[in-house]
1. I, II: which one has FRET efficiency 1/(1 + (r/R0)^6) of positions 236 and 356 (r between Cβ atoms, R0 = 30 Å, to 0.05), as calculated, at 0.60?
2. Assign the value 0.15, calculated as FRET efficiency 1/(1 + (r/R0)^6) of positions 76 and 188 (r between Cβ atoms, R0 = 35 Å, to 0.05), to the correct structure from I, II.
3. Of the structures labelled I, II, one was used to calculate mean count of other Cβ atoms within 10 Å over residues 92-99, giving 13.6. Name it.
4. Tell me which structure, out of I, II, gives -6500 once helix-only ellipticity at 222 nm (-39500 (n - 2.57) for each DSSP H run of 4 or more, over all residues; to 500) is calculated.
5. From I, II, which structure was Rg and Dmax of the Cα atoms in Å = 21.6, 66 calculated on?
6. Any idea which of I, II comes out highest on mean count of other Cβ atoms within 10 Å over residues 172-179?
7. One of I, II was used to compute mean count of other Cβ atoms within 10 Å over residues 116-123, and the answer was 15.6. Which one was it?
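Each value in this text was obtained by applying a stated rule to the coordinates, not by laboratory testing. These numbers come from a predicted model, not from an experiment. Cβ atoms are built from the backbone, for glycine too; each structure is taken alone.
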Structure I
Amino acid sequence: MKYTIIGNSFASVFAVESIRKTDSKGEIRLISEEEGPAYSPAMLHEYLSGVASKGLLYLRPSDFYEKNGVEAILGSRVDKVDAAARTLSMGRKKLEFKKLLIAAGMTPFVPPGIKGLSGFDNVFTFTRKTSADSMLRKIKGVDSAVVLGGGLIGLQCAEGLAHAGIKVTVVELADNILPLALDDDAAGMVLEELRQEGVNVITGNTIVQINGRKGKIESVTLRSGEKIKCGMVVVAVGVRPNVDFLKDSGIKIDRGILVDERMRTNIKDIYAAGDCAQGLEILSGKKMPIPIIPIATKQGSVAGYNMAGKNEIYPGGLSLNALQFGGLQVVSYGFVRDEEKAEVLKDRDHQGNRYKKIILKDGRISGVILLRHIERAGLFRYLIENKTVVEGFKENLMLWNFGVAHLPKDVRDAMFTRPV
């Protein structure tokens with residue numbers, strides 16, 4: 001059998017390994033726009049700050065492709081897929097495929113309307129290693145930077161720059177940082193930590209213009225009229241599934257590539273996985289892209305097995321954020337701001353500077369935030385994923401020492417007898 005994979009990150013690597021566990025001889029061809037081995041985008045901020053070496057970025061040893069018999073076509077961009085003709089195009093070059101996995105990841109969203117955005121060298125996005133490498137080359141001549149976007153990518157970039165000795169200001173359009181991952185209480189606590197690390201944060205504002213001369217950035221102008229001096233701008237307002245090259249391919253696309261529980265698209269022998277795929281979200285029962293590593297690895301593995309003839313099922317995913325800023329660790333699951341028709345339990349331990357929030361709907365957990373209190377995160381995840389009815393012991397959930405011993409016997413029994 002011949003397998004073709006578009007993309008070279010978590011979903012692709014796990015797909016290759018699953019294929020090889022089932023089919024040791026089939027031909028595998030992997031195509032990626034990026035040059036070099038597969039790496040973790042989640043490590044880019046530590047790479048930028050110098051905490052992580054280049055070697056720590058990579059997901060597998062340098063001989064991964066050779067050992068697994070993978071023909072790696074790196075530095076080549078697939079710009080069109082023709083599902084009917086079973087071909088994909090890279091410029092003027094066309095390749096045929098038998099079984100195809102699309103694991104093309106995400107692409108950064110750059111908001112329109114910012115004046116001067118394309119007129120300067122030191123304007124970057126922060127989703128790829130090439131961007132981090134470019135920033136490292138330019139960083140020696142820069143003493144201050146502005147990061148547009150207070151989500152996870154923007155804050156990680158800001159932290160990396162701050163640790164590299166750069167004065168950083170984050171500008172976020174929403175009223176608080178991490179608006180999709182945390183509520184205002186938790187976000188405020190993270191904000192305090194960032195400011196202690198030297199990161200300045202401005203919320204409820206955005207950049208309308210980048211100013212400078214002869215290609216050199218001097219400042220940015222905010223919507224409020226305020227000007228901030230800087231020598232570098234990073235646009236990190238969000239990402240979206242990388243699916244533009246699939247236009248007119250015949251593959252069904254909503255926000256991402258629509259897939260079933262076996263990671264199949266609407267076209268026979270074409271699969272999708274990872275950040276570009278739109279699979280089942282277990283709490284809502286709807287299909288949506290969830291761009292996080294655990295889901296990319298699971299989807300990639302399921303897709304690889306099924307491409308090779310197995311019958312694996314993807315059970316659905318759960319929105320998860322695991323964040324660390326300085327000494328502050330935060331975990332959130334589910335829909336943490338969806339409080340409509342919900343019971344909200346929350347508590348802040350000011351002495352320990354801890355915070356816990358639980359959202360209940362129909363007697364089940366639909367959202368959790370744990371800040372500086374993440375030891376039982378896995379237990380909460382189990383209760384959410386198994387849709388456990390917690391109404392009868394919901395008071396126990398708010399105990400700071402909550403653990404398995406605080407669960408009713410029937411819940412404990414179900415947990416320990418669950419098939420692996």
Structure II
Amino acid sequence: MRALICASGTIGDVHPLVGIAYAMRARGHEVFLLANPAYEKLASEAGVEFEAIGRREDLDKIKSHPKVWTYRHGWKVWTKGAGVGPMQELFRAVQKLNREHETIVGASYLCFGAQVAREKLGIPTATIHLNVHTIRTVYDLFAFPPPAFAPDWIPYSYLTNQRFPLWYRKFNLWAADHFFIDPVLRKKIVRFRHELGLPRLRSCVREWWNSPDLNIGLYPDWWAGSHPDWPTTVVTTGFPFWDRSESETISDDLQRFLDDVEKVIVFTPGASKSHTDAHFSAFARTCATLGYKGVILTPHAPPTQADTVRFERYVPFRKLLPYAAAVIHHAGIGTSAHCLAAGVPQVVVPTLYNQPDTAIRLERLDVSRQISPGRFSERRLTQTLDEVLNSPIIAASCTKYADRMSGIDPLPNICQELESLL
């Protein structure tokens with residue numbers, strides 16, 4: 001079997017699909033990773049063939065776009081730049097690598113070229129979902145952040161299904177498709193499909209976005225459950241973990257820092273540059289107030305470092321977690337899953353994209369508390385961190401979900417699902 005794994009997005013989006021490519025290769029298949037050239041090294045580390053889609057500058061342009069971290073425009077920047085933009089090139093690459101009756105495709109949801117290839121070439125295709133909201137349902141609506149002017153008592157869940165009747169939820173999804181999402185996708189997708197002689201679409205989202213062959217949710221059933229309006233082709237597998245190199249270790253300097261104390265607080269704000277020097281300073285003061293040392297993981301270095309806080313550009317996260325009393329992070333799905341598996345309490349500061357929705361789900365599990373980015377302060381961080389460190393409910397929930405994830409490797413099941421396409 002030849003497996004074409006198509007990945008798009010940030011390193012956090014691409015990394016799980018590289019893990020799937022690695023696992024498929026280990027099962028004896030011929031595997032290609034189709035992605036931006038920025039991820040060629042990852043493919044090499046996984047031992048799979050690489051097919052470049054687009055240019056490295058294309059990804060850099062998206063990340064540096066002035067509106068990429070704005071609520072109204074950020075999703076458009078990513079959808080156009082990482083989904084619609086490389087669509088035709090991805091289609092041609094899949095067409096070139098296709099071996100009739102021997103090829104399957106596993107593609108992240110923004111890889112629109114793979115979906116066009118499925119229609120035109122008849123290649124069995126699975127859409128791979130890192131986040132719940134890309135498999136749409138009226139029973140568990142995607143959570144949006146509250147407006148900046150909202151009072152503190154309004155939670156991030158103000159647009160979730162518990163608060164509105166079913167008719168409103170259906171209208172909400174229809175309006176999102178008709179007025180916001182389809183206008184961004186429709187023109188270029190419809191034109192390209194027309195050039196290939198494919199039938200006309202009424203809605204890119206409702207009719208076409210996900211493959212009718214198979215949809216794989218890279219999360220456990222207790223994270224999202226299943227819903228009556230989900231396609232029958234949806235399977236959920238669990239959070240897949242893949243380390244670039246099992247031989248990666250913590251540096252000697254950091255190891256000495258960690259050995260000096262029982263536990264540390266870890267702060268990893270993710271790719272967003274919304275965290276300022278003031279946030280790092282507030283974190284350092286909070287660590288001092290609570291009697292902990294801290295480790296900051298981010299490429300955006302603070303100008304100064306306190307004796308009790310250490311800055312690191314990169315540390316193998318799974319090897320750092322055993323030293324963590326708690327982790328403060330951006331509610332990225334990968335970071336959240338690692339913390340769940342390690343049984344570490346979390347404080348999340350979600351901003352955009354799937355982050356508010358992930359924050360809601362963590363709070364539902366009682367493993368986390370969240371802080372709105374606009375209300376991040378030393379006082380609020382100290383109060384919230386003190387709660388998660390000392391709450392017996394959170395401690396019990398962290399242990400519960402770590403036990404549920406212990407010893408479970410979803411990668412073999414994911415591979416079996418992909419193999420079932422042929």
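1. Answer by label: I.
2. On the way: I: 0.15; II: 1.00.
Checking each candidate, the match is I.
3. Details: I: 13.6; II: 16.1.
Source structure: I.
4. Values: I: -6500; II: -11500.
Label of the originating structure: I.
5. Values: I: 22.7, 71; II: 21.6, 66.
Source structure for this number: II.
6. Details: I: 19.2; II: 14.5.
Comparing I, II by mean count of other Cβ atoms within 10 Å over residues 172-179, the maximum is at I.
7. Details: I: 15.6; II: 19.2.
Value 15.6 for mean count of other Cβ atoms within 10 Å over residues 116-123 corresponds to I out of I, II.
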